[in-house]
Each structure stands twice: as C-alpha cells, then as structure tokens.
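What follows is calculated from the coordinates using simple rules that are stated; it is not laboratory data. Just so we're clear, the structure is a prediction, and the values are computed from it rather than from any experiment. Cβ atoms are built from the backbone, for glycine too; each structure is taken alone.
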Structure 1
Amino acid sequence: MSDAATQRRMANAIRFLSMDAVEKANSGHPGMPMGMADVATVLFTKILKYDATDPYWVDRDRFVLSAGHGSMLLYSLLHLTGSKEMTIEQLKNFRQVGSKTPGHPERGHTESVETTTGPLGAGISNAVGMALAERILAAEYPTVFGHRTFALCSDGDLMEGISQEAIAIAGHYRLSKLVFLYDDNGISIDGHTSLSDSVDQVARFKACGWNAVHVDGHDADAVEAAIKATEGSDKPTLIACKTVIGFGAPNKGGTEKVHGSALGADEIAAARKHLGWDYEPFVVPDDLKSLWLEAGKRGQGARKEWEKRFEALETGVRNDLERRLHGDLPETFAKAMADYKAKLYAEPKELATRKAGEAALTVVKGELPELVSGSADLTPSNNTLTKNMTVISPEGGGSFMHWGIREHGMAGAVNGMAIHGGILPVGSTFLVFSDYCRPSLRLAALMGIRVVQVFTHDSIGVGEDGPTHQPVEHVAALRAIPNLNVFRPCDGIETAEAWEVAVASKTRPSIFALTRQNLPQLRLKDAGENLTAKGAYELQAAEGAPMVSLFASGSEVSLAAEAKIALDAAGVPTRVVSVPCMDLFNDQSGAYRAEVIGTAPVKIAIEAAIRMGWDSIVGSDGGFVGMSSFGESGPYKEVYKKFGITTEAGRGARKGHERFSGVNGLHDEKS
C-alpha cells in the first residue's frame, strides 16, 4: 500500500472515531475533525516533536486546537497516539459529565490539552504567547528550548477581532517558530462564509509580516511539504489548508449540516461505504493502531537527547530553571519583600498605588528573573517597565513587552506565556479597558493559571478624562469571575503584600486595580503577617464599643480614615476595615469573616464604583457611599465631591443608620 493510501487510512481512523463519538453523544461538531484529519495525520506522524509517553516534556512542540469545537479531532489523536488517559471508553463518553472528553478542550482537565479553547480566537492568541515564551527562554537557555508552536484555526478564529491583534503581534516580533494551520473550508454555522466574509486571509497575513501559502488540505504530500518549508523561516507562517468540512460524508459533507450536529445513522453508514471503512463504531483495525502508536513514540529519541542536555546544565542554573518551570519562588524572595516593606514602614510616603506598584514590581523582578512585564501602549501610565527590565525586540529576548494598542491580544498572549511555563507574565492597561481583556481573563481563571494584570486609573479618580475613562462597574464585574483575585490596595504596604500573594498563587490569576492619584500610607506598623492575604482586616479600631463600621477599598480607605476622625470627635466610636481583595475575604472562615465584619449597628461600604458585591459585607440594608451612574470630567477631587464620595458623606453616619439604609450610590452635594 502506498504511503498516501496509508496516510488516508490513518486519517480515516480520526474521522470515524470522531463521527461515532458525536453520534453516541448526539451532540458535537464532527465536520472539522473529518475535514482536517488529513492535515492532523501529517502533523502528528511526520512533523510534530512530541512523546506521547511523556506529555509534559518541556521541549515538546506545542499543538493548540484553537477551533476547540472540533475537540474530537484532538481526543482521537490522543487516543490513537497512546495516551493512557484517553481510553476508548473516554471517547464513548464524549460530552458526558465526569469524562475526560468535554465538549471543548480544557487545560488541566484532560492530559495533553495545552490550553482551554472554544471561544474563537482564544487559542491562536495563546499560541502567540507560547511562541513568545519559547523565544524568550531560548535566548536564555539555548540548549534547553528549541521547539515550535502549531495552532489549528478555523474561519471563525480568523473572523474574531482578537485574531488581528494576535497576528499583528506575531508578525511584528517575527515569531518564526509559530505556524497556523488554517481549516479553509468556507463553512460556518449560518452557511457558506461568503454570506458574511470576503477577506483574502493569505493576503491579510502577508500584510502582517507572515509567510502565507495555500495548500490542498487533503493532499498529504502537499501538506507535509508546506509545513517542512517553514523550518528555518524568519517569519511566522500561515498554511491555508483548503478542505471539505465533513470530508467523507457523501450527502452532508461540504455543507453547514455537518458543522455542529451529529450526522445520523444513515449518513454515517453512507460515509463508511464511501471511504471503505468496514468496521463497527469505535473500532480501529490493529494495523492502524500499531502505526498510530509508533507515531506517538517518534519523539522518544529527541526527548532522551534533550534530557542529556538538560542534565549537562550547571547545577545552579538547572535547579533555578526547574524552580521556574514549577512556578516556585526562590528562597530569597520572602526576605527581599520583608526588607522592602521595612523601608516603607520606616519612611512612609504619599504615593499613587500605580507608583507603589512600580516600586514593588522592581523588587519582585529583582528576585524573579522569569517575570516578563508589558503594557498595551500605556507604559508611562501603568508604571510596569522597571529599571531592571530590558525591552523585547523582534531580534531576541528580554523582559518587557510593548504590546501596542491590543488589550485583548495581550491578555490572550499573556495566558499563553503562563501556560507555556518558565515565565511569569504581567500585562497592563487602564482598568476601564479590562472589558477588552475580559474573555481572556475569564479563561485564565477557568484554567487556573498564574498571570497578573495591572490595571491602573481605577476609578472616577481618573478625573479629567471623564466618564469614558472612569471605570465604575469594572471592579464589580471582575470580582464576579470565579477563581480570580482582584486587588484594590489602599497604600504601598497593601500593594507590596498583594504582589506577594499574586506571585505565589499558582492556580489563580490576579488583577491589580491601582490609582492614578496619590494616597497616604495608612499602614504604619508591621503586623507581622500579610494582612492583604486575608482579603480584609480591621485597619483602625474603635475607641470603645463601635457604633459604626466603615468598609472601603483602594483610594477610599483614606476617606474612611478621615471620616473616622470626624465621627470619633463627634462622639461616634468608629472602626475602619480595609478590603483590598474581596475574593480572598470570601475564602476565609466564617469565624474570621464575622470578626472582621463586626457587630456595629451601622455598617457602611465606601468605594468609588457601583455597590455590587458589598452587600455580602454590609448587608442589603447597609449603607453605601459610591456610584450608581457614570462619572464626569473634571479635577478628581471635584469629581469625588460632586458624587458625594467625601469625608462628609461618611461622617453623615452619626445621624443614624436610616440615613444610609438602602443607599445605592449617587449622593448629591448635600450628602
């Protein structure tokens, strides 16, 4: 039998496992796996550097299924190449609760799934980050890192706006070890893509600095030649593989009918006859099983050679790289941060938390060489480029990335860098633009990866830029995402403590919401522990039995402290609770939460944002000083005054609980 015929039979194993699994589940997307089976077979049997017996080999080539709806393509490949986890029973349980074969691939849930995909465009932006991480690490460890990143993308991936940001980043930085395999089948859910799209994708990619070629996606030799031609290139490459969606289905193939639903028994029977596949559902003949298992072991020799190179590293270098790959902190980190905080206690300063963040980040970067920072064209405002960082260029590595005005692309690529390993990525922009990042932030939380996003200009305190740039709902919206720490520190101490928590959080991403305006340092004595790690704590106790508890985050903690002075002077014993991270506070024991919330008859939350989330602390009948509308342009102190977020508003508590009961935001000047 010719090699081409053998390759086609191996591809047919993918096709029928995929259509059988979707049919059994009566749910899924058989069309893409059937259409791209020939391309995937070439990639996994002739090109990809991997060892199925060691799925976490550091220098493996990365394969990202950005078109995550076609998950059965990946699950079939994992099963055929010898994944111990991906048994035939798992394929039979496709899309069932508790299986390793969810509807879309999920990192951490299924072995060998590099990243969680499904939201279109996410995977290719992650792939850009993976390729960038490899570039940075290869510059530092040239004998250890030398792999490539392949991403399979669909028409839908390339229609999503994030795709333009991702390919522009990759083209500008010449990520030459990145290859996109484009399933150019011309079909989307609604029908032919000509209904809504007429972009020449090859021309588009070339305009962004990529190599880009067309190839027949069902011609194995042509696909192999096209992929091999990318080796040694000085640019990333798009290979547009012209395919037939649902290849092999004689009646539904090439139409939207095969995109997102089971083929049905009659069509599957017709496909078996059409492709000469005379086997029962989920059965792969022994000769094809052997060929696929052999393909899964192709990389064993390369892996063993790599292990020798890794062991040849100087002991200290190897140990530190292993630490980085495991996401551990060096033994010196805790002391460095303690020394830094001791200086803050010794010399308190009035400082914007974005500047406090820069100072803390300088210390963190000094201890963690793996930290790679960046900004979406707001470097002077975000303060995330420190003096001990070097700028990444198209020619090589470094530790600071100019992402350009590409917030979503940045967030997706930052996820990919974290997923790759060996890098602790930090992105940054204005908080109001976190909406552009939100899909990738959600996926970071879903995957449980260690990424940090620094969002500055965190409230109506932005001032003159006005309501378009004054975030009021964004902190609450971010707090709504599970498994995400949102820090809004009140001073330099809390900012430093937040950094300590963020870099130690291996399975939970972190967001910093930092101020433009200066704030006083409120923490003046070392508590002997990281209080920010508890999410909330009593910052200032009442003198006697408290009548009022003021709860605040960020810049409003200082307003609460001023209100306490006025209330105490008026004979109203008041306590102040700082809430730097509501998410961490929610993680604490019921006893600790009750202790911090306290029993004062009047409880008031203060935040220059909407009320959402604060009822869990002050209760639905508690008071709130904050926003229920958009902001206004003007000097920030005048903006705060207009919306009643002032010491006087907090002082109004002395007139009784009823004054603030049910208040949802806007306070007029008389408040």
Structure 2
Amino acid sequence: MENMYRYFKRDISWLSFNYRVLMEAEDESLPVYERIKFLSIYSSNLEEFYEIRVAEHRGVIMKKSYAEESSEEAEETLAEITREVNWQQQEYKRVFREVVAELERQHIHLYLDSRPEPFHEAFVQNFFNEEVFPFLAPVMIQKDDIRTFIRDRRLYLVIRMTKKRHDKESCTEAKQVPYQYALMKIPYSKVPRFIELPSHEGKHYIMFIDDIIRANLSSIFPGYDIDSCYNIKISRDADIYLEDETSSSIVENIRKKLKKRKIGALSRFMYDMSMPDDFLDFLCKAFNIAEEDLVKGGRYHNLQDLAKLPNPRGKELERQVPSPMRVPFLDEMGSMFRAVKKRDVFLHFPYQSFDYLIRLLMEAAFDPKVEEIKITQYRVAENSAVINTLVSAAQNGKKVTVFVELKARFDEENNMSAAERMKQAGIRIIYSIPGLKVHAKVAVILRKDADDGRKRKDIAYLSTGNFNEKTARIYSDMALLTCNAALVQDINKVFAVLEGRLSNPTFSHLLVARFNMVPELEQMIEREIEHVRQGRRGRIVLKMNGLHDKHMIDCLYHASECGVEIDLIVRGICCLVPNQPYSQHIRITRIVDMFLEHARVWYFYNDGKEDLYLTSADWMRRNLNRRIETAFPILDPDIKQQIIDILQIQLKDNVKACWIDEHLKNIPKVDDHPEKVCAQLATYAYIKNNPIG
C-alpha cells in the first residue's frame, strides 16, 4: 500500500529503532541478564531522546530554537511521539514483568510492588536507618511551588499524606483532613539503586532502593498517615546551542553552557501511570507542568540503572561474548610499521583486538624515525590509553597535534579534560571549528623511511569509529592502516583544513564532507543507473547508522525506479520509505545484537569493478553538510573481498535481522533456509577462518 509520506519522520523512525532494542529484551532465547542489558539500553536511549530531540521540538514551539520546522509541525510531531512512547511504555512494562518472572525461575527474587517478607524486615529497616535515612531531605510542596526545583535525570518520590488525628477527635465529628504533599529525592549518589538482601532457603533477593524507602515512610513522616507514594522524574533540554562562536571563545562558551545543562527547559515529566488523576493534577499545578509534557511510566523510572542489577548467580546467566582475536600477520611481523609497510592492514573491532592501534601509537612514540603525529579525537575514553601514548610521544620529543572536537554531545567535559592534560604535556591542541563538528576518525604518522632516510614512509590510520579502547569492545567498527602515498597525501590535506592552512582542497581518493563527498556519491549512484540503462546490472549496498538526508534519499528513489538493486543496512534512523512504487527495488535491514553496529560501508557494483568505501559518515543532513567527515576507498583486493563477504553475511542474517516495512515495523527476517545465520557470530567465525596476511 502506498504510504502517505514520501519520508518517514526522523524521530518516529528513531522510536522504531528503539523498539527494536526492546525486542531483544523480549527474546527468551537470550540469557536473562542479556535481556536486562537491553532493557537498560532502551531506557538510556529514550532519556537522551527526550533531552535532545523532544527538547528541540519544544524549543521550536517556544520560539527558542530555529530548526527546519514550524511550530505547528513541531506540535504534530510531539503528539505522535507521545502516542508512540506511551504505547512503548506499556510494552516495556510487559517485557519487564516477563524478565522479572525469568529471574524468579532462576531463583532470584526482585521485590516489586510489595513490602519485604518477614524474614527481611529487620534487615531492610536496619539498612534504611544506617545507610539511607541520613541522606534524605524531604520538602513539603504546595500548589505553584516555585521554590522547589526538580533536577533532570534524578529520581524523586512524591508522597501524599494526612496529619494524624488525636484520639479525642471522632471520625464523624471532624471534617475531612486535607492532603499534604512532600517531595523527596532518592540519594542515588550515596546508595546503590539495587540492594542485595540476605538469601533465604536457596533463593537470592534484590530490592530497589526506592522500595526500601517506601517501606520506611512512616519513620520519615512520624506525624502523618501515608496515603500513597509514587515515583516521578523529569528530563530537561540537554543540548548545547552555540551562537556566534569563534575559535577563541568556544571553550569558554561550552563551559558556560554545560553549567546550564542541568537547569534546561522541561522536555518530559514522567510519572507512575497508576497515580490518581487528582494527585497528578496537584503536581502539574505545583511545578507548572503542561499536559503535553506528561509521559506515562511505571512504578520505577531510570531503568537504565538495570545495567547495575546485581547478579548473584554469575556468568551462567550472562551472554558470553567472544574475546577479540589476535591478527597472526601483525603478531608475526612484530613491528606495526614493518607490517603496514609490507601491505595495507584491515582491522575489524571488536572481533579483533584494538591493542594493535595502541601498539602503533606506542611504536611511533619511541621510533627515532617518527617526526610528527596528527590525530582527531571525537569521543575520548576515560583514562585513555590512546591519550597516554600521545603524551609519551610528546615527552619523547615528537611533534604531536590533536584536533579535539569539544561539541561531541555528552562528552564535552571529558574531551576538555583530556585536551587540558595533553596541552600540559606539550601537545598542540586544535579545538572545534566554529559552525562545524569534526567527525572524521583519522590519524597520520609522519616518518622517514627506515631504509632510506631521505625518503618518507608516512602511515595513515582511517576508521569508522572513535579512538576509544572502551567502546571498541562493544562497537563494531572497521579501520585501515596504509602507507599508500595518495591516501596519506589526502589525509594531510584534511589536517591542513583543520589547521586552517587550506580552504579549498582537492582529493584524489578520499571523499570529504562539504567538499567532494556528495557530488561523488551522486556520480556513483548515477553510474549504477547508467549500467542498468545499458542492460547491465546495477547494485548498491549501503550500511550506516542513520539515513535522513532527503536529497540522498531521492537519489536512491530515482535509482530504484530505474531498476538498480539497493540493499540498506541501517541500524537507527531511516527516513526512506520502502515498498512503494518509487522504492520497490530497495530493501532495508536492521540488525541489533550483542555488539552495536557502528561501521559505515558503501558498496557500488560498478559493472563488476566493485567500488568499496569505509566511512565515518551517515547520510544525515548534519553529517553531509555540517561536519568534516571522511570516506576512504579499500584498494587492496583481499581486504575488499573480506569486507564484501562480511556485508553478504549481514544480508543473510535470519536470526537478529529485521526488515523495516512501510509502516516502520520491525519485521523479523524469517526465511525457509535451513541454516540459521547470526551475522555477528558468523562474522567472528569468518574472520577467524580467513585471516589476511
């Protein structure tokens, strides 16, 4: 059936992706703590969605944001978001209960909606008195209570109660005692969210700190009868809007904005859907909450905390993730420089170890032939091994230049801290470019040839993912190490742009956003169309995290109408509508599994010549127009074939893959093939059995 929209709305598409995450939590074939992990991821994703995307729509309505939509369009989108989220919250509640039931079958009892058993009452009371009570600070609230500020991402209990009557007052004589209300923040920084209670008769017990507090409300409010108690939380606008930024002012501007992030405009008021209407009405009036800000939730919020749920049974209830593999060729060569000088090196994280990058940088830090290292940093790991090697290089007299993107959302403070540490070590730091984000993941090591000191043998590192050893254990990314002179020259031009030495570069191999990326993509799509017109095969496979840019979507629609076969592997946002007259040759696959699919791969059949690019760029407007991104060709035939084979494995997945249909539904990809292909496990096996070298 033809869709009324030519493009899915970005945020509704994202909600479809997040529901796919929830589907993993529903999968009974997974160990229970793997299912719990996906419950946590779903909640964490939704939190950020409200802090950024919903907040932006609110800003449009309040005339505080200048996005490409009208206030009427923003209101319509928010209404759609609310409807979808309310439905998903009901689904979340159902799946959560199913997971709790599975915990029970594994002899782990998570207290829900109930007071502790008699054999736990003394423990709970003692724990509350000794570990919790000293940190509680309840406040009484009234209508239009502007004195009380509710912080974002914090958990609060709201309590309704009445003053206790004196014995001499009779119920018949006294008029109805009015309700009084209190607000109390759960002291999340002082006590864990989940408390393990003593085991009993072979069963383990865990309790939310919320419920430990609830069980002791009478001791917090001794002069009151407790009527009811509910959980609430607020999400606030967490985006950082920089106006009139300059290179000299951007650091200070971001510092100022970060201080205001926690007091941003309201984007969501989440409440327990079992709360009576009159109770909710009181809270809305007390805190000036509009009806459109209300989002229904369950008894418990901030369920991203489930990632910290204690596991008293250990690994038997967790998914055993394969360990990163060694690369025989690199280990045999010993020196990373010697290996890359011999041939291009392909690394696929987390299937292969990220340690090889650390080894490369450490080798560069101590190699007397190395003169300079240049590298970009987008999301820096805490206590980063990458940063440590760069500091070592600077201390060993190497010239080190690091471009630090301060506008990497939610990593701004960490990136500033890392940059300051590097500056103190003598590293040259270049901060964000005004009006742009630098999202490219590239490095270059400028080195004299060990065999002939008059020549150069520079090494380039190009990747789809960050220089971050922590995320490299859970994000699936691809990287290339090469001495190819043309690629190295192109990377040096990228750094010349970042350093302000070059404004209008030309590139021989790289595709760079804002320069040649979009025109080259248009040309490659048109080339596939021309092959079809000539009676040959036209074929495109695009793997990315997000597809939003309408111009590029229109290019794909046109290619489909001309008969080009197109497979999209899109993990997140996908605004292209499949199964329409203009998209009948386009299929969309979504894979959600143990690793986060993060690599971006572009494949063009090109009449059998097969052009293949790895890239940091999604086809989002921001990536193609407001960022510095790179896409780099794979020229080595063995590496190219391996990546093409991995793409084919992903397209054959019939275990973790879903089709995206014209209604944004995640349709499990079920086929009659007797072999079950789980792409990530199959990729691990493929790389293990097909080492390059």
When mean count of other Cβ atoms within 10 Å over residues 79-86 is calculated for each of the structures 1, 2, which structure yields the highest value?
1
Given structures 1, 2, which gives the highest value for mean count of other Cβ atoms within 10 Å over residues 15-22?
1
Using mean projected area of the Cα convex hull in nm² for the comparison, can you identify which of 1, 2 gives the largest number?
2
